[in-house]
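These notes open a run of structures that come right after.
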Structure 1
Amino acid sequence: MDPVVHFELPCNDRERIARFFEQAFGWEVQMLGPEMGNYVVVTTAEPSAPPPAPPHAVPGCINGGFFTKTPDMPAQFPGIVIAVQDIRASMKKVTAAGGQVLGEPMMIPTVGDYVAFLDTEGNRSSMLQPLMPQQ
């Protein structure tokens, strides 16, 4: 079974959405720069493992992020990110099950390979093949 490990919310104003979730829920935000698409990483729970703990190190909790809407990106809706063992094999499974993979995987430095997809109802979600932790 592949677990949900991250969520994503679209926004028009990343400063405004970050401020809202910081003030309303105490979430920690990290503003990334243009080289990472101005993504905002959101921490919703403190890791239960010592650093370098994986982003989903609190059982039952997930962290997330905010992405700025752009006119050239399809399906800019809230979504989930599912951790998979083999992103290429999972892309084939999504297609075989009636979904549509949106492009090719991109490498997120220090995180892993990521690609978005649409399910049979048109919902956008994503897959992540996490980098293996260093031993």
Structure 2
Amino acid sequence: MVRGIRGATTVKEDVEEIVLDATEELLALMIEKNEIQPEDVAQVLITVTEDLIATFPAKALRRFEGFDYVPVMCAREIAVPGSLENCIRIMMTVNTDVAQDQITHIYLNDAVKLRPDLVLTDQSESV
């Protein structure tokens, strides 16, 4: 069965290493909490708000062993007035037998505002 795993985070500055490190942190938690194996990932879509232009956050996925061949793409998020700024969102599509209500979606930093109903207590403690 195919499931989508969501995640989002924010950064304080549009600097390449800051964006990549934040994306890596988010991906690591998504992978860990959902026990994801690279061969089970169909694709990863990463979007950023229009204020993040320093790098392609997809580069962070290549920091993970075994994820070399996972298809990943970046896109720009819709610029809705008043929406969360400096935000990186991830949609990871995986093959899994886990029920939809058992998927752990990860929201860090200011992105906890996006889906407070899905935020685990320890997620909001990220810096």
Structure 3
Amino acid sequence: MTTTRTETPGFRPVLLLTGGYATLSVLTLLVIVLFRDNHTMVTDAVWVRATIVVASSLLTFAFARSAARGSRKGLLRLRIVSAVMLVAIAVIVVLPGLFPLWLRIEQAGCGLLLLGVTLLVNSRRLRAR
């Protein structure tokens, strides 16, 4: 007898948003690698930030998958990580001069994806499931 782990109803949008966040983050890191010799576009701070964002986005997606399979710990981790990263991204977007404009725009896109995740995973309807 085999047991199939199914997706909790209502988690598809969360998986799509976290998948989009991870995809955008990985693509951004690839762009950084391609433009690594342009020191006005790719600074040391950009390398550090992009690496952290890729790692957190992959963890966020893993937590979303875990939560979609019914894990309470996965949901708790997803709620915490999405909120913390949303705040960190908001700070990066509004502080001038810390990062190049192109990265702040990319981070705004990541922030919008995480805003959707944060709103969904903290909704009563989704937590009840």
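No value in this document is a laboratory result; all are computed from the given coordinates. Just so it is clear, the structure is predicted and the values come from calculations on it, not from any experiment. Cβ atoms are built from the backbone, for glycine too; each structure is taken alone.
I have 19.5 for mean count of other Cβ atoms within 10 Å over residues 26-33, calculated from one of the structures 1, 2, 3. Which structure is it? Provide the component values of the computation, followed by the final result.
Values: 1: 12.6; 2: 19.5; 3: 15.6.
This figure was derived from 2.
So if we calculate Kirkwood radius over Cα pairs in Å for every structure here (1, 2, 3), which label has the highest result? Intermediate values should be presented prior to the final figure.
Values: 1: 15.7; 2: 14.6; 3: 15.3.
For this comparison of Kirkwood radius over Cα pairs in Å, the top structure is 1.
Of structures 1, 2, 3, which gives 39 when relative contact order in percent (Cα under 8 Å, 6 or more apart) is computed from the coordinates? Can you show the working numbers first?
On the way: 1: 24; 2: 39; 3: 33.
Going label by label, the one that fits is 2.
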